[in-house]
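Read the figures in this text as sums done on the coordinates, not as results from a lab. Predicted model only: the values in this text are computed from it and were never measured. Cβ atoms are built from the backbone, for glycine too; each structure is taken alone.
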Structure 1
Amino acid sequence: MANISGRCLCGSVSYSGEGEPVFMGNCHCTDCRKSSASGHAALMAVPEAAINMAGPVSTYELTADSGATVTHNFCPKCGSQMFNTNSNIPGITVLVASTLDDPEIYKPAATVYASRALSWDQADPGAEKFDKMPPMGG
């Protein structure tokens with residue numbers, strides 16, 4: 001079991017818990033690039049029941065390529081994106097890895113939407129690659 005904790009830039013929103021991530025990877029889809037203000041989002045999915053959230057969040061919902069509703073959760077004070085949920089994978093919280101207190105626990109094993117990776121932000125050659133979103137259970 002891994003201890004998982006993190007917080008936003010100002011510390012108003014935090015999370016903690018124990019559990020094993022069910023997915024760790026980088027996403028190069030357009031939505032993730034824009035919401036992370038980078039070439040990709042570094043994401044770690046964990047069972048919702050394993051993580052306790054504290055502090056108020058603001059949300060933004062969008063419809064993904066899959067038709068799923070993705071809800072981005074941000075700190076209303078500093079704007080840090082903290083976590084996401086996806087209607088196609090209930091019971092899972094997708095943490096933004098850059099908010100981890102110990103970011104070294106993040107070990108990306110996959111790249112999703114590799115087909116959309118920008119020339120200046122290419123996928124890790126050692127990671128499993130998916131041109132789009134791989135099939136998910138749920």
Structure 2
Amino acid sequence: MKILAVDYGLARTGVAVSDATGTIATPLDCIPSRNEDRMLGTLLGVIERIKPEKIIVGLPLRTDMRRSEMADKVTAFCERLRAETGADIELCNEMYTTVIASQLLHQNEKKSKEQRRLIDSAAAAVLLQGYLDKLKQTT
């Protein structure tokens with residue numbers, strides 16, 4: 001099952017996709033998102049090209065698991081994306097995905113400037129890989 005992960009952000013939106021077997025998450029190019037309409041158009045093109053069976057979107061919760069203001073923006077974006085695509089969309093807790101992605105990029109000797117360009121899609125890949133791993137455990 002091919003799954004697309006989205007790490008929605010106000011400046012950049014990270015995107016990652018699984019392989020057809022649902023085993024490995026791979027980051028895709030980050031999408032600039034200061035203009036949400038333009039970002040959505042680009043994302044719809046990615047969805048059309050990849051044809052995922054499911055889309056997961058990172059939900060930014062506080063460490064005490066309460067919703068943040070950004071979580072409300074993500075939820076509104078998901079509703080818009082669902083209306084445009086009719087896709088099966090699931091919100092997933094994205095706590096610490098950016099921290100983990102940053103550590104992985106650092107371990108791979110990516111400089112800070114390069115990390116900024118890669119971090120959002122790397123975080124989407126971390127989110128997706130965690131989701132895929134959980135799916136494997138339950139089957």
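A value of 18.5 was derived for mean count of other Cβ atoms within 10 Å over residues 70-77; which structure in 1, 2 was it taken from?
Details: 1: 18.5; 2: 15.9.
The correct label is 1.
Which structure, out of 1, 2, was distance in nm of label points 7 Å out along Cα→Cβ at positions 14 and 126 calculated from, if the result is 3.2? Walk me through the numbers before you get to the answer.
Details: 1: 3.2; 2: 0.6.
The value was obtained from structure 1.
Which structure, out of 1, 2, was mean count of other Cβ atoms within 10 Å over residues 22-29 calculated from, if the result is 21.5?
Numbers: 1: 21.5; 2: 16.0.
Answer for the origin of the read-out: 1.
Just checking, which of 1, 2 has the largest value of relative contact order in percent (Cα under 8 Å, 6 or more apart)? Kindly include the intermediate steps, with their values, before the conclusion.
On the way: 1: 26; 2: 32.
Between 1, 2, the highest calculated value is found for 2.
Of the structures labelled 1, 2, one was used to calculate helix-only ellipticity at 222 nm (-39500 (n - 2.57) for each DSSP H run of 4 or more, over all residues; to 500), giving -17000. Name it.
Details: 1: -1500; 2: -17000.
Derived from the structure labelled 2.
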